[in-house]
Structure 1
């Protein structure tokens, strides 16, 4: 490919392809150099602009990525992929109104229709729902996105209470989200629905900005009986004083491990957490990453066989003091429960975690621990260890002051 580019310097598509190949090989500086030079000669070449923008966002040069996507749209207005990529980056910098609108391009890029439900249900666009039946479902993303945007169901209920809210969600989330007030679960093939709306459309309808994200304090609650059952079980396995800390170290745990996502820290790097002598560690991990158990030097209780869905995991988390997780559905779940969570975030930040901050507008109980450079999980593990060393003991475990001795006069 390099020879072709040298022989045909006017082939902008070849330069875009070479840059894309270098990008896939994580040779980002080379990719940026190749495509940056080509863009000097072909400033309106859309494939070059898109690929250079992807490289820039991987290098966390977000302003450059945004400029590339805007220039591509100036050349080809309405181009779905450019709108989608621009939307992702605008969300990352907190430009929520425009970002969520642009993310509608997902529908033109193959976002699926509602599975097992009628395909011709009218889209709800905020009109009155009095006496109507509204299907709410997720058309983009995974389990964590479903949990994150479930907060909007409560807003719909408050503003359109007379409506019947019907939720279509993934099997792993059904039992937990089915506990939301005023919500029923959608049965396959149900045909008596008046409107439908994707969860990802609700931030647009409710005018979401960084400053008005709804319900950041927690909005999900597991079944009380499940919470009690897990509490009794933990009392026998992690008795006495000490923090109960949940661990999730790899994304993709309800299916196969998502190696390409980069959202996985080797469990061995977290072995230093054993330095907190009064801590009990509980695995919240599912999937192939469990092969890293047992972890030398870090005793971890593993309840994999009994974590059958998110309702089980939520009930277990309610009995913990803290969750330490990579950017995956467990982090979302802990935040949605209002449970303290340290989220370990890779260098290329996810679209809704913003930039250069250790808090999130989506979850008041979340602390974000970011990589300082690509693949720097060692630095993340070190920072988590420091935070845990300073973490306060459980209220019931703290040393109580001795009662004052009264003088006998």
Structure 2
């Protein structure tokens, strides 16, 4: 992405390439939750694959950064549809005792592409074209799609979901709320970036007000999550909030690690990609640890430990911004942070399925992924806005990256405190 931004003359807008994907994925997540509960996962998967692949092709042929952002937005909507459908399939097919192991295996599916993907992408961008990174992915999805789709079933309205008319009445407001949520995230992103420009400060404040209203007051987040989420009610609502905090603290940093390594430490795109491969190993290790059959630790404490590990690792990452600390230490620090994410994120998925009643797995999984998407999008929005505001085109951004890393480390440590409220809700006497 650093090479894409430079080639399309959009370094200041670097963060938008990530937030546009995350914002539209929120709409896909909302639609997918209701769609899966009502009709089964077949059509959400079909539609998600088409949108995701089409968006990647649009990015690969993009003549400008605006077109690339549109492609990222289309791909994000498809990704949102897919991610919820996966969890619905897990909830329907596997008993609760096996779900932690299945979720850990799902994480393991990222290992090979996560190890070779960043390195191959960096090599292609430097030696062939960054466009090849986007254009080569859709064909890779065809064989697994052909294997998966015949095994998925499309049902009529499910017994727990109600009649088709009832489903439609409930789904319409949720879709409208999803549109408001995506619009709110994009408005916040644009408003935060505009505040850093003297000519745009007035419009930036207006965009922040509109975005915040859409998220929390009007059509957005609070209408799409379980009651008590915004007040950190014990149990499921707190788990939903934690997912967003983890995502924001992690993605807000990860998106800018390659840029920091390339611009501040002189690494090539290939070398910066190698640093990100450590995240795959760390995440997979953390996910497998939470799935151990003999694990006797209460699962909500895994959320506490995961957040502490993320915060510690991001604080240590500050050391890799400047010499004399070798730039390669970023690999170890980021592997540690990803280990905390694997431990915590997989545990949130397990707890949401465990706390959900029959027939509500789709909606609650959708809420979990919404929190993930909102947290990630806001993390990118904050880091992107900070970079757009204080980036020095002709100087060093080391102080800026240091402030960003420490800010997100603080978010992770706050999540560790909140995680104590993720224990099972009290049972009335």
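Bear in mind that the values in this text are calculations on the coordinates, not laboratory data. None of the values given here were measured: they were computed from a predicted structure. Cβ atoms are built from the backbone, for glycine too; each structure is taken alone.
Some observations on this one:
- Structures 1, 2 were compared on relative contact order in percent (Cα under 8 Å, 6 or more apart), and the highest value belongs to 2.
- Origin of the derived value 2.6 (distance in nm of label points 7 Å out along Cα→Cβ at positions 32 and 288; candidates 1, 2): 2
- Label whose coordinates, when helix-only ellipticity at 222 nm (-39500 (n - 2.57) for each DSSP H run of 4 or more, over all residues; to 500) is calculated, return -11000 (choices 1, 2): 1
- Comparison of 1, 2 - label where mean projected area of the Cα convex hull in nm² is highest: 1
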